[in-house]
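Next up, some structures in structure tokens.
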Structure 1
Amino acid sequence: MAIGKSVRLTPRYPASIRVDDEIELRLVRDRDAPRIFALMDGSREYLRKWLPWVDTTRTVADTEGFVHRAHEQMGRGEGFHAGIEYRGALAGIIGHVYLDPVNQRAEIGYWLGETFQGRGIMTRTCRRMVDYAFESLGLHRVEIRVDVDNRKSRAIPERLGFVPEVLLRESVHAHGQFRDIVMYAKLRGEWELEGSRGVSKSLHGGPAVPRTEE
């Protein structure tokens, strides 16, 4: 991509993005707030170790606030958040922590309900989000930031060929302590090179990893 080329942000993001025969991403809607809260609340102890916002999300109204902010973000053309629908059930959330059109980069954030672990759902979903970022949005760089001790979550960018670039020491405060975060990134040229080497970007026909992984 030539330096200075505009990011291809569309006026409206698609209402849904198909990942494969089992998974579909759907933009979060106001009526989704109770489902999102129920999924998070049912996995509260599992998720709170890595996600500081879990402790401040106590009611459906808190989740409604998240959905409202996601709509505002989308309206500004700064990315979107989507529910991960797995075989018709809400399994988690994935979206843009930020999207920077000027510098053509974005960060992907995600979480998955505890009962949906071990099916390859998040690896397949993240791969689709990365492809969407480069193909449809025309970005140059995609980042994923993960707690240094969260091995399951770190395995996803590593499996997808992201490069661990830097350790952000004590950059997140959670549960009374400061946590180290690893920042992974993939550049457009690296993603294109995968295609030239025949690395499949197809997301159909089953999981990208064995079902023993997240």
Structure 2
Amino acid sequence: MAEREAFHDFHKKRMEIFRELVRYIWQDNLTIESLDKLAADIKEKYSFREEDIPFIKDHIRVAMGLAPNQRAFFSDELAELKRQERVEGPVLARIGGACKECGERFEGSECHEACKYEAQMYVKGTGPIIIEEKCLNCGRCTVACSFGALADKIEFIPLVKLLKGEESMVFAAAAPSIAGQFGEDVSVAQLRTAFKLMGFADMVEVALFADILDHKGGL
């Protein structure tokens, strides 16, 4: 089976989906109509077929922190989001419709041996089945699959609710590795300013909380 260009390097397409979702949410424009438009725009821009609509819409669902369901239409997703306080497990999801595009090379692909914890069982011609009780949600398999067959739920919408609310102060806890993560031209001070502009009360380093916990543990 010939590989289709539309599925190649799907990580970039997924980030485009996520970027548009973030824009919809911040502008209070997250509707069934806007979700349908996003799916149609991705289909048109990257030459997907009509049969790929469930695949695209499942990526939209997972980017909102919801489970994929292989439906070609949106129905109760917005109601689910209103009830959602946190992203429910399993975090990793198999997205139908992409594995077949690997064709005969599937069992020689990077994703085939990506899991080091025996959480994936491969069935020839259908792709990976995630064994939930063994999966550590490390995300290694999602990075290895460039066709978008594996994806992890993004826990952003519950965060937006917190940032828009006035009930709690929300701090961004950054790991030390954030320094340099966005290139040499982006300083930690600039990142702290960006977080505060997004609505966070401030940015602190994770090590600070570790020190606090260690101090409390010694009392």
When mean count of other Cβ atoms within 10 Å over residues 138-145 is calculated for structures 1, 2, the one with the largest value is 1
Consider the structures 1, 2: one of them gives -9000 for helix-only ellipticity at 222 nm (-39500 (n - 2.57) for each DSSP H run of 4 or more, over all residues; to 500) as calculated from the coordinates. Say which.
-> 1
Which entry (1, 2) yields the derived value 19.5, 65 for Rg and Dmax of the Cα atoms in Å = 2
Value 15.8 of mean count of other Cβ atoms within 10 Å over residues 146-153 was derived from the coordinates of, among 1, 2, structure 1
Which entry (1, 2) yields the derived value 1.0 for distance in nm of label points 7 Å out along Cα→Cβ at positions 50 and 162 = 1
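Taken together, the values in this text are just the output of simple stated rules run on the coordinates, not laboratory data. Keep in mind that this is a model prediction, so the values were computed, not measured. Cβ atoms are built from the backbone, for glycine too; each structure is taken alone.
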